[in-house]
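So, here come the structures, one by one.
Where a number appears in this text, it was derived from the coordinates with a stated rule and is not lab data. What you are looking at is a predicted structure, and each value in this text was computed from that prediction instead of being measured. Cβ atoms are built from the backbone, for glycine too; each structure is taken alone.
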Structure I
């Protein structure tokens, strides 16, 4: 699937591939690596270390040999801000993105040259130029077309490989006045949790106000 959530503005739908170890090994052989290859480190964003262990195991099953590198969140963020010079050798970085209201939130921070989590990792001038054109346009059709062009190029060239979509578990307890999840979670497009808390009412409070 797409590395950008498919429920935000201008997100491009993308096929989700099923796990197929035999097919993956075949593709490895066709690419010239029948015996696999070595990766220096797989570094997951803290603190998803168990997720990183699973990815290392899955890579090893098709011949990609790697070790897991763990670090504190502050160290990880500092290295990401520093760019490629702090990630020598062959590295796989498992980063994570926050939910944004539009696809451009992801691009601006995670891909654009100089972005908060991108720095000099990609710097694809053609795509950055299209993004600047998108940002300057007031034509919704043009913006949609540019957004889809950029996302398609990223996915077809495997700049990013989506691994998982993390879901926060939210529940409505028996004392909450809201009947539907939208009543207590109006920010679901921009956040992984409900807020502001002061807008969430208890049944007894709501009844007293009436």
Structure II
């Protein structure tokens, strides 16, 4: 039986296995040499699984992984609302409550040296009052303040682009719930570099 395709990205396709389970499969790239393509897909699949498990162990809400294969894995189907579709309708109190959870989640990820790599409101789901972080396909492990600051810069830029009316309040709440002063200091230099490029 063919699985229902839910989402197709640049690197992977998400299928619905059943109402509780999704399958994420890294797609074959025809422009790459076959051996290299297989090596990359295998390594990236393994990396994402490791990051999800590490995040879960750190107390971060992420989909639970199961059914691992070379280029794919199954995970819990987290039902809820993508933050990007939800934020603009909230009042200040609701925003503060929501982004307190986002800030604490990012703080826990970085506290365990997990770099998400694509922190946007498209990669967060509000489900039963909890914020789930999804899609660690561009993620990595790093203890460097620079890498963590770039991760924070990504979510700031995403908020400015998609939620311009409320981005300042949202990002300030993230920073208030983020404990690493060294990373927040490094963020200033990352932002200065970003302004020079634009």
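Of structures I, II, which gives 2.3 when distance in nm of label points 7 Å out along Cα→Cβ at positions 81 and 161 is computed from the coordinates? The value was obtained from structure II. For distance in nm of label points 7 Å out along Cα→Cβ at positions 89 and 121, the highest value in the series I, II is held by structure I. Looking across I, II, the calculation of P(r) over Cα pairs in 10 Å bins from 0, in percent that yields 9, 34, 34, 20, 4, 0 traces back to II. When distance in nm of label points 7 Å out along Cα→Cβ at positions 41 and 177 is computed across structures I, II, the figure 3.8 traces back to II. Name the one structure among I, II that distance in nm of label points 7 Å out along Cα→Cβ at positions 97 and 129 of 0.9 was derived from. The value was obtained from structure II. For distance in nm of label points 7 Å out along Cα→Cβ at positions 9 and 33, which of I, II scores largest? Looking at the calculated values, the largest one is I. Out of I, II, which structure matches -11000 when helix-only ellipticity at 222 nm (-39500 (n - 2.57) for each DSSP H run of 4 or more, over all residues; to 500) is calculated? Only one of I, II returns -11000 for helix-only ellipticity at 222 nm (-39500 (n - 2.57) for each DSSP H run of 4 or more, over all residues; to 500), namely I. Between structures I, II, the calculation of FRET efficiency 1/(1 + (r/R0)^6) of positions 49 and 137 (r between Cβ atoms, R0 = 25 Å, to 0.05) yields its largest number for II.
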